[in-house]
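Read the figures in this text as sums done on the coordinates, not as results from a lab. Since the structure is predicted, the reported quantities are computational estimates derived from the model, not experimental observations. Cβ atoms are built from the backbone, for glycine too; each structure is taken alone.
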Structure P
Amino acid sequence: MTSFALKIIAMISMFCDHFGDAFIGNFSFLNLIGRIAFPIFAFQISEGFLHTKNLKKYFLRLGIFAIISQIPFSLFSYKFLNSSIFNLNVFFTLLLGLLSIYLYDYIINLFKKSNASNTASLTGLMGIHLDKIFGILIVLLIGYVAELLNTDYGFWGVLVIFAFYLFKNDKLAMVISFVTLCVLKYGIQIIQYGYNIGYILLGLFTALSIVFISLYNGKQGRKIKYALYIFYPVHLLLLYFIF
């Protein structure tokens, strides 16, 4: 499955989710289908970091569309989700996720360069790699910032993006880490709000996205660089005005 195919699946899934919010209103099967979208977008961020020819432009593009999408996102949220809290749209989460990958990678490479002649200094007591610990702490800090800013998917979203990058060369570890994050996300919600079959279903459909991600063949397919970026704010505005 190409990157193009994954993006199409994510876009359809996302539209189903938002269409369900606008047209049906109450929790529905369309919202379950919608859980497939974000993990695919998160995976695309990790792939984008690895393959982009210009990282600065990649950051800039995400930032610009995060700003452009905020008004459509807020209008949609206030009208259909009855949101009384100001939230930032998913592009901000993707941007922070990309930043977490960049800083982690930067820290690892910085330690390697500065300690090239003394690799033992990278390792603390009991064989613990200090560079990785410091890098992961930075990722957790960025995740906390995402939570403070009320970005869509927040702390969890940043962790998912980072996990896809961290285990990019180990598909089994990627699957296990992602499913574990799904269990933690909805398990915590059950602990907080009590058992509800809805949380189980949401967790299962979120985890289902890893099936499509695992079928990724490493090929780009058709290029639709800006289609996804434009689709997000446009479809939110259309649903807002139609319904």
Structure Q
Amino acid sequence: MSTSSSHAVHELFDLTGHTALVTGASGNIGQAIARRLAEAGAVIIAHYHNNELAARKLIDQIGSGSIVQANLRDEADVDAIFEKTQPDLVVNNAATQPVQALADMSLGDWRDVHATNLDSAFLVTRRAALAWTASASGGAVVNIASIEGVDPAAGHGHYAASKAGLIMLTKSCALEFGSHGIRVNAVSPGLIDRDGLQQDWPEGVARWLARAPLECLGAPNDVADAVLFLLSPAARWISGANLIVDGGMSAQSKW
């Protein structure tokens, strides 16, 4: 199967005619991803778990699209999404990031983070791939992982392990679904700014700014633009990749 293309430059990031499911679209990064994909022409399906108001406000701002509620840890809820919608692009963005020392962590705490961050991506990607395989239509998935998937921070053992699993799930899906024209990639962000971050975690922000080669925090659109690239025709021969978006932090020496 060839991926050769004669897209003109202005067509490389055009998603007109595509429908994108963005999970966790009521959050900071999810909203930025949804807006950017909509700007590229995609019809947006904005998933939310609890924050319906934020999801509705997002779609109102975009001017089109729809919202869908689901607990992505529940297989029946995931199946219901695909019974009601037919996306050909998926962004697995829904996640949780609690801070907790491993010594204080219960098995329930561990499993809760993995269910939200990893099980949900498995369920959504599998269901999408089954639909795309049955219709022979192909599709593309981007998983939002983290630089902590390869470089954990203290207090994030469950989160880091879940993101490491998500990176490997990305590669496994790319391997197994590629023959059906399905591409699966990941984006691993570093520290992304949000309202109140510098007030909530001044020492962490200061450490980041002191070490990051580009000397700044990331913005939600830095992640959104990477997602757009990986979903677009410009990345038509890219699958199984983990695109690190961290201002150069991963280039730092550890000794």
Structure R
Amino acid sequence: MSEYNAFAEVYDRLTGNIEYSKRAEFIRTLLTRYGITDSAIVLDLACGTGSLTVELAKYGYDMIGVDSSPMMLSQAQEKMYDNELSMLFLCQDMTDLDLYGTIDAAVCTLDSLNHLETSDDIRDTIAKVGLFMNHGGIFIFDVNTIYKHREILANNTFVYDCDDVYCVWQNQLNDDDSVEINLDIFEYDDGAYFRESESFKEIACPIDCYKKWLSDAEFEILDIYDEMTFNKLCDTTQRAVFVARYNGKAED
């Protein structure tokens, strides 16, 4: 799996429309609804540059950020210091998650699970989260749907033109609904543009697969929402949000 080092340098400038504070508010609403307090230990899995991790930490959560990209985590550390916060960042692949203790909740957002190489990797990651989850803990994650891969990403090309970064995003849809993604990134510096490239793949799985993998890992699905809303999943949902409770390791 790509470490997204070239992408890390410009990621925040290309994703200014994500509105992390609103995403954090949405996630906090879900966590509160299902009994997770603001003092809980929360894992941000595939935390990237830490924007969401920081916003959640502002609510009082004891945050752990995990990502496989050293470059992404370097920027996450800077944000932590800039916001005078304290949290733990670990450089790990999701499939090899290894925490120092248990957690009360976990989040994995912005289709990070789609970036794993195989469906078995997704299954194993869900199981790993369960391994470190306290009984009754909440797991919130989102995934791009097959609909989004077929109809939105597909074989399309997207262009991002920011003040000092120009990015051409080219997709190729495969027969198995995975999408090959190629980025050409042009970054302006001292009167000239410098080009870097990044390539990775997103896979897409049927919703029923996630349901089975959660059940196998002793998670109970509480809700599945259309992204950033409390609307139920529908045929044109582009990003599905799962909310699940861990029922394993029952307390005496």
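To test your reading of the models, identify which of P, Q, R gives 19.6 for mean count of other Cβ atoms within 10 Å over residues 92-99 when calculated. Structure Q accounts for this read-out. A value of -8000 was derived for helix-only ellipticity at 222 nm (-39500 (n - 2.57) for each DSSP H run of 4 or more, over all residues; to 500); which structure in P, Q, R was it taken from? Of the structures listed, the value fits R.
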